[in-house]
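None of the figures in this text is laboratory data; all of them are computed from the coordinates on show. Since the structure is predicted, the reported quantities are computational estimates derived from the model, not experimental observations. Cβ atoms are built from the backbone, for glycine too; each structure is taken alone.
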Structure I
Amino acid sequence: MTAVARAWSRLTLPGKVVFTLIPLLAVLTSGLIAAIVLFGGPVVEVLNANLGVVRFVAAATIILVITIPIAFLNIYLEMKVIALMNLRIGPDRVGPWGTALSVVHGLKVLMKEDFTPSGADPVVFTWAPVVTYAAAVLTIVVLPFAPGLYGQDFNIGLLYFFAMGGLGVVGLLMGGWASFNKYSLLGGLRSAAQIISYEIPLTLSVVGLLILAGTMSLNTIVEQQDGWFANWYVFRQPLAFVIFFIAATAEANRTPFDLTEADSEIVAGFATEYSGMRFGFFFFAEYVNVFILSALTVVLFLGGWNAPFEIDPLLDWIGGVLPGLGITTPVTVALDPGGLGLPLLFLILLVPPLGTLLFAAPFYLLRSSMRWWVALIIGFLLFNVVAGGLVMAWAYVSFEWVAGLLWFLGKTFVFVFVFVWMRGTLPRVRIDQLMGFAWKWLLPAALLNLFVTAFAVVLVRS
């Protein structure tokens, strides 16, 4: 026993970690194998009998997980884009091009002290950010990211979206009221007035679209916009699109309608007394909301996962011309996933050293001043870019959901960029201008669009 203790004391810290983790992993692996052997059959039977519940739990877990990178990516975009607009460099130290700085900010918020003011209502104060974040997450359930890639397809999916999204204001009002701070209360009241006011034109703006679509299922609405971009509802409902985007900006509390957390007037609004993890929930919910409203705009007006043009004839033509000319290229390989070229593609991807040398050789041979290891780094990066592009091209052609997801995310992040662009460009409006614009302009315009659409439908069908 003394010899074991002496040997343990002589180990370095990494050695102690290794000798601790290896037996632990061995025990856990053995236990997992034994559990699968003993209970695998009954567990599989139970899961097969409750596939609906299993699918719901899996979808809910995935949705909760993807909100974290979405928030981090939006934070990074905001920092980098606004910096470039101001002729600054922006994040460039933590991670490649500063991409990990938003993660550091998130961890920093979570590591700070979570303080509750002495006069606050601790229960309501604690649950307010949870309600706000949950309202944002619940709306993602009905968003169709790609064909077959969605949490749940309700026949009243749009109604569900607005119902769940409206709960976010409850969390903001709870946080403002429970903080025992006049600035927080003022921010909470502003959020209630703003979101309730803009909820009406936001909802009315899509009623004309629903008259044309004949359904509230978001999947069906996207399917109806299949084909060329001329089928998108933005061209059939241009006024509704403008109204919806302006009202969505106010719903997300984004510039120029960020009156609920106007730092120049009421410090930080409803979040003045919050810190630590509870402030992080408010912070995350805001950036997730930006993505969600951008995604809903794409689903309703810009075709969702559909490409703006018919790409299948183009792919068929390319796949037919290249083999017809006797040309065998990486493009032919990527566009022919069922042919003999697919094993060749995987062979290339499984031998990265060969690809690295092929791409590094020209740089090393043509430039005598370049060191060999620099050429290898350049070759490795170029190889990964080309290989990744080929794999993505193959996946785009082979799997419909991959193509749909790429188009959906591309369109969505265009709107995320627009939200960031507005924050770096537009000044904040006054509260009277905010309320007057909703009731005097957006609401009449939404009603006008509704009546004109209804009249046009009746006229065409008669």
Structure II
Amino acid sequence: MAEIKYYLAVDIGASSGRHILSHMEDGRMVNEEVYRFYNGNDTVNGHLVWDTDRIFDEIINGMKKCAELGKIPTSMGIDTWAVDYVLLDKDDRRIGQCYAYRDSRTQGMDAEVYKVVPENELYARTGIQKAIFNTVFQLMAAKQEAPQDLENAASMLMVPDYFHFLLTGVKAQEYTNASTTGLVNAVTGQWDTELITKLGYPKRLFEPLSMPGTVIGVLKLEIRDKVGFDCAVVLPATHDTGSAVMSVPTDADDTLYISSGTWSLMGTERKEADCSHAAMAANFTNEGGYDHRYRFLKNIMGLWMIQSVKKEFETGYRYKDFTGDEDYGFGHLCDMAAKESIESIVPANDGRFLSPMSMILEVQRACGETEQQVPESPWEIARVIYRSLAVCYREAAEEIEQITGKHYDAINIVGGGSNAVWLNELTASVTGKTVLAGPGEATAIGNLGTQMIADGVFKDLFDFRRCVRKSFGVKEYKA
């Protein structure tokens, strides 16, 4: 009997992380979650930060679990969110905090960047949509508020690159995550050194980029001793959306998709970046994907709004006729929202919903300001959010079709949001397109797919995608 080869994806999102083991069985991928841990921001000196020490400890704990199960991975790779980074000094010690993208230190930094590089030039060079948390603005904040950190930095690593470094001792800057910084040239696929020089960022921080599928090494001896095994470390598409889009189960060379999680990333794959004025005006981004395929997409606030109100419901927000003992699980929220009748809509992608003190109150205020019915119950609030997201999806689909000149009959929804049945039905109805939902663990599956392609299990991206559909299937919702 042939020995089973396991592959390990460490998929870390803004609210949780998970270790997923995969192996092939009868031509299908078989996945097993072996470890899950909490993630979230901490507040230090008034700033939102990531506790990278704690997160790395959890990465190690999950790897130990693999050894306990006797399922030793052939390779592993880590994906996380984008734009956040770590600075290291000449002795590879971390400098300062790892700031979280929702931290307020970047407010006003867009204006500072545009004094040096006008907004239209920045977009024409990088193709990256304006978002105040982009790394290009974070580095400007560092330059103005803590210039000594940049002066003392010998290297910069995006968050997943930093964790790969801690595992292997190898500093590799991976392409898909780097592309989100607003500092990678959309034509060359490498750091735009002219842009970096103009902005006054140290050029030594920006090394040649590595593509997904690169084997960067094996575990350091001290890590092997901790976890109980050695394995190869393979760069996945380290930006979680890059991995998620890899697992869109389609044979089409381009397709319309939504990677639905904390953010809803809606777009299509293209072979070249679109840095046109029309794309900039519609606030679309050209993020790097696997095999240099561009993810032409728009960031939509996504299930962050639902996650936020769910947390408020569970931690004491009280309503008339609600005791706080209700079921506020995502599935139940979605089901109950479908039964309400309120028709109010809020602009879900407005910056006011990025990090409000209370998402509930912000949704209520937005409805009141536009003289719409103000939602009162948890189910009414959830309904307003779900309906607002569906409207954002329709608007983004219309913009994509107008810019690309293509018509799409279907939307592939992957990620955790693909499990929200009523939202899928609503999206099909509002957009007039068939919704193909699944897989739910798209990011981890894409991470695993990169490793398996690198190991020869699949011959290419499309061979992998065919296996995804065969292994996990999709649910279809007609318009």
For structures I, II, which has the highest computed value of distance in nm of label points 7 Å out along Cα→Cβ at positions 258 and 434? II
Parent structure of the calculated result 1.9, given that distance in nm of label points 7 Å out along Cα→Cβ at positions 370 and 386 is the read-out and I, II the choices: II
One of I, II was used to compute distance in nm of label points 7 Å out along Cα→Cβ at positions 250 and 306, and the answer was 3.0. Which one was it? I
As an exercise: FRET efficiency 1/(1 + (r/R0)^6) of positions 178 and 378 (r between Cβ atoms, R0 = 35 Å, to 0.05), calculated from one structure in I, II, equals 0.30. Which structure is it? II
Given a value of 18, 44, 31, 6, 0 for P(r) over Cα pairs in 20 Å bins from 0, in percent, calculated from one of I, II, which structure does it belong to? I
Could you tell me which structure in I, II was used to calculate mean count of other Cβ atoms within 10 Å over residues 58-65 as 13.1? I
Which structure, out of I, II, was relative contact order in percent (Cα under 8 Å, 6 or more apart) calculated from, if the result is 19? I
Assuming -24000 is helix-only ellipticity at 222 nm (-39500 (n - 2.57) for each DSSP H run of 4 or more, over all residues; to 500) as calculated from a single structure, say which of I, II it is. I
